[in-house]
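No value in this document is a laboratory result; all are computed from the given coordinates. All of these numbers come straight from a predicted model, not from anything done at the bench. Cβ atoms are built from the backbone, for glycine too; each structure is taken alone.
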Structure I
């Protein structure tokens, strides 16, 4: 494995005036760590099912809800569009993993429920995923995990603020000599 953590060259700020070397390193390490983490979850999930990560998430949300849910509620919980959710549900329904039924009081809504076959997959898959999470974060104490979560929350809050902020006009950059 390459050097951990990822570092940028000491000349970084000379090459990119106004940039932050530590912020760039933090971003690169966050993305790299997230990729490695998802790869490990997917590697372990694949020992239980060949379903895509998105399909597994849909089933886990339905199983965890304990009741049928409208598709837009599932989409909100997974942070995906309703169009993507429709496609996922169409495929899961064809495979006999979910059922759609009319909402009992609102004719405009459809409720989605998980089938026993899919619930059995979730029951087998979730302990594997939880085991992976425990293994990945084993090097951190409970206090360090709480600090890690608090730091991520601050970054997430900042990202939410930036979504609503005007984007700065990029300054022209001189090409460096090669």
Structure II
């Protein structure tokens, strides 16, 4: 069984400086954990892991640009600093048993398909989550990255690759960032 975060680990985030950011996220974190917890996966990579990775001892792929939410406070895995919109990724073919990327793909500056091609090359399985059908009357810079994402766009970003499982997470609050999400799991 994988060494995944537990709800009490998550609760610590809710009492810290990033509480507002993490409110409502357990709903999809828990679903991801339920998908992966019993996989036979030993080498795990989490892309853009936030403050607390889903798998405690996963390797982490971190954006070289400063990202207040993409730098875990603690991690026992290897840290790879690399821009995933570039290729090739500095990782061998099928090196990882599992790659996790939650709420990352919408930030890839129209290079989602390039990144997904590399993800398929380096991994045997993947779990990704996406904002889904987010709308907002108030337009902030960060909002445009999350708007108008539907299943057809997710299919395009993921090269129309057949997935094993899809879960839709309902809205978890009133804030824009608490909108619906889609989680997909693939085996390559």
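Computed values, structure above
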item: When Cα Rg over 2.2 N^0.38 Å is computed for each of I, II, the largest belongs to; result: I
item: Answer label among I, II for the case where helix-only ellipticity at 222 nm (-39500 (n - 2.57) for each DSSP H run of 4 or more, over all residues; to 500), calculated from the coordinates, equals -6000; result: II
item: Structure from which 11.9 was derived, Kirkwood radius over Cα pairs in Å, for residues 3-58 alone, options I, II; result: II
item: Structure (I, II) behind the derived value 13.1 of mean count of other Cβ atoms within 10 Å over residues 19-26; result: I
